[in-house]
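Bear in mind that the values in this text are calculations on the coordinates, not laboratory data. Not measured: the values here are computed from a predicted model. Cβ atoms are built from the backbone, for glycine too; each structure is taken alone.
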Structure I
Amino acid sequence: MTTWKMAARAEKMNPSVLREILKVTDQPGIISLAGGLPSPKTFPITAFAAACAEVLANDGPASLQYAASEGYGPLRQAVADMLPWNVDPAQVLITTGSQQGLDLIAKVLIDPGSRVLVETPTYLGALQAFSPMEPTPVSVASDAEGVIVEDLVAKAKDSRFIYLLPNFQNPTGRTMTEARRAAVSAAAAAANLPIVEDNPYGELWFDEAPPLPLTARNPEGCIYLGSFSKVLAPGLRLGFLVAPKAIYPKLLQAKQAVDLHTPIFTQRMVMEVMKDGFLDRHVPTIRALYKRQRDAMAAALTREMKGLDVSFNAPIGGMFMWARLPEGIDTVALLPKAVARGVAFVPGAPFYADGKGDPRTLRLSFVTASVEEIDTAIAALAATLREQLAHNAAAQVQRELAAT
C-alpha cells in the first residue's frame, strides 16, 4: 500500500464548518438559515442567456481562448469606474471569486508565524484561506461599530495586516461607522499597518449607502476585495482585488501559479450583462427583497423569542443577523436539535480566531428563505430553545438535589 506523506501545511487545512452544515440542510424539510447564499430569485438568468449568445456570436474564439492573467481589460476598467476613489485599472486583478483574492494575499503576505489581525468575530472563510500559510491570527476587540481602535493600536506592532469587513459584516451584520472608519484608517496608517478590506456585501444596503471604504482614505495602505457573487450570481466565481502598484506584481504572479487566469468567457459575459447600466437597475431589486426578509426575521425573533433573554441585531444591509442566546446555551449542541425541528443555523463559535468564541452566539441568514419560511423557522428555533432551557433547568435541580 502506498503511504502518502502530507506537507505540514496540509495539517492546517480543516473542513469548512459552513460547508458541513450545508450538507445537513440538503435534507428534505429543512429550512436553512445557515448558508451565506444569495437568493436564486435575484439571478438575472434571462440577461445571462442573452449575454452568452452575444459573446459567442461576436467573438466566440477569443472568449474560449487563454487570456491575460490580469483579467479582461474592459472589465478591469468597469471595476475601476465603479469604485468611489481614483483607481487605475492597472491596479485591478480579476480573481476567481473573492475567496481566491484572500488566498493570493495569504501567499504573498504571510510567513509561518506572521501576526495577522482580525475582527472579533470574523469571516470564517478568511481564516481558512490564511490558515495554510500558518499565521498567528490575533483577534482585535470589536463592538457594534467595528474594531476598537485602542486595541488595534496595542496589537499593531509586528503584524502583517489587519483584515476587515466594514460593510454588513459576515457574520455579525454590523457596519463600521464613519467616525470609526476615520479613526481606524488613521491609526493603521500611523502604525504602518496595511489593511485588507473585504467588501462583498457593500451594494446590499437597504436605506442608504454605507460610508466610503477604508481604501478610499489611504489607497497605498490597503488591498481592496470585491465580488460579483452577491449582485449577479455566486456560481460565476468572479471577483476582483485592487492593490497598490508596489504589491500588485506579486499578487499577479501568485495568480498565474494558481490558475493562469479567471475564465475569460465568464468575464466577457459579465461585461456584456453590465453594459448599459444593468446593475443600476438590477441591484435595487435585490435590496428591496432582502430588506423585506430582514424585517420579517426581526419581527419573528421579537415575537417568538419574547421572554427568552435573546438579543439580536437588525442590520442596515447585507445578508446576516447575529444573535446571542441565554447563559448556559451552547449553539453547537443546540444545532442538531434545531435540525430535528426543521431549521438550521450556523453556530457562532467557529467565527472567533482565538478559539474563545461565545458559545451562545449564532448566525442567521435571512435572504434565501421566504417570509413564511422565516416565520416557521424562527418559531421552530424558539421551541428548540425553550425545550433546551427546560432541560437545563431540570438538570440544575437534579444537581442541587444531589449536592444536598
Structure II
Amino acid sequence: MRIARRIDEISPSATIGMKVKADELRAQGSDVLSFAVGEPDFPTPQNVIEAAKRAMDEGHTKYTAAAGTTELRQAICDATKRDIGVEYEPSQVLASNGAKHSLMNLAMTLVHPGDEVIVFSPYWVTYPDQISVCGGRPVAIETRGEDDFQPDLDEVRAAITPWTVAMMINSPCNPSGAVYEPEVVEGLAEIAVEHDLVIISDEIYKHIIFDGTRAVSPASLGDEVKERTVIVDGVAKSYAMTGWRVGWILGPESIVKAASKLQGQMTSCPNTIAQQATIEALSGPQDSVEEMRQQFEERRDYVVDRLSAMPGVTVARPRGAFYAFPNVSAHYGRELAGRTIGGSLDMAEYLLEEALISLVPGAAFGADDYVRISFAASMEQLEEGLDRWERALQ
C-alpha cells in the first residue's frame, strides 16, 4: 500500500501537538497548565444551547442544502451587514463545517498547481499547508513585532509574480493579535485590484478587539474591492462555539457556487442542529459577545504587563484575538536545566517539561523568535502560569 504524495505537504498541527504532549504529562500526574489551544474558556451562551434543543425537538435532524439552509445564510447576511456594513445575498454565502473547512474549500477552489498565494508571517499554522496540498506555493512576507506586525506594502509589491493569484489577510491576527491599520488594509486592497488578485480575509476574530480599535474588512472598501474579496468567518471564537463546527464564506457568487459544488461532494451540509443554533447566535442577544470581549481585554492587559516585566522578553501589545506573541529570542543560546535553547521549539519544550506550561512555538507560525500564549484561560491559571514562566527563565 502507498500513501498519496500530497499528504507529505501537510505538517501536523503544532497547536494540537502541544496539547497532546500536555495531556500525556497530565496523564502521568503532572499539573500542566495549557495555553496552547485557541479556544475560549467560556461556555456557549445559554440561548444558543436552548435553540439547539428546540431544533432537535422540532425535527431539524435531516440533511439541508449543501450550502446550508436559506434561513442560516440570510442570518449570516444580516449579521454581516450589522457588523461591518456590507450587504450580501444568501446566494453569496456558503456555510461549512467550521472556518477551517471554509478555508480549505477556498484553497481547493482557487489554487491551481504552481499558483502562489501571499501570506503574512506570523500566520495561522494551517494557511501554508492548505495552499501546498493543492499544489500551490505559499509566499510568506514577514511582519515584525517592533512594527506591531503591520505588513510593509513595498514588500508585498515586490513579492508579486505572474503566478500570484491571491493574498490572505487575518486581522485581528492569530497568533500575533495584530489588527491591521485602515491605511494598510486600503493599501493591500489597492495592490489586489492592480494585480487582479483575490483577497481571502479571515475575520473569525473580528468581534474580539481592544482599546477601541476598528478592524477594517477589505470588503467594506467599495464595490471594486468587494468583488474580489472572500470573507471567512464563523461562530467558534466570538460565541464560544468551537465544537459546533459552523463557519462560512461570503463573496462573489461565482466563487461561492464553485466552492459549494466542491463541498457537495466532500461533506454535504454542516450539522443541521448546529445551523439552527448559529441562527440564534447571530440573530439573538449579543450581550455575551461583549462580556467575553471585556474579560479578554482584562486578561490581555495582565498578560502583556507580566511578559513585559520578564528579562529578555519583549511583546507587542495585541489589539485583537486572545493571544500574545512575545519575542523570546534573547534567551536563545542559553543553557537552561541542561538544555541549550536553540529556538522556539526548544523554548516551548523546556517550559512544558520544566515549568509545566504549554505554549506553541513561533516556528509553527513562520516566526521562530516568538512563542504564542493564549489568554483564553482563567485569570487564576494565567497568574500561576506566568509565575512558572518567570521562574523558569530565571
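Structural remarks
- Which entry (I, II) yields the derived value 2.6 for distance in nm of label points 7 Å out along Cα→Cβ at positions 28 and 372: II
- Among I, II, which structure scores highest (criterion: mean projected area of the Cα convex hull in nm²): I
- Per distance in nm of label points 7 Å out along Cα→Cβ at positions 60 and 212, the highest-valued of structures I, II: I
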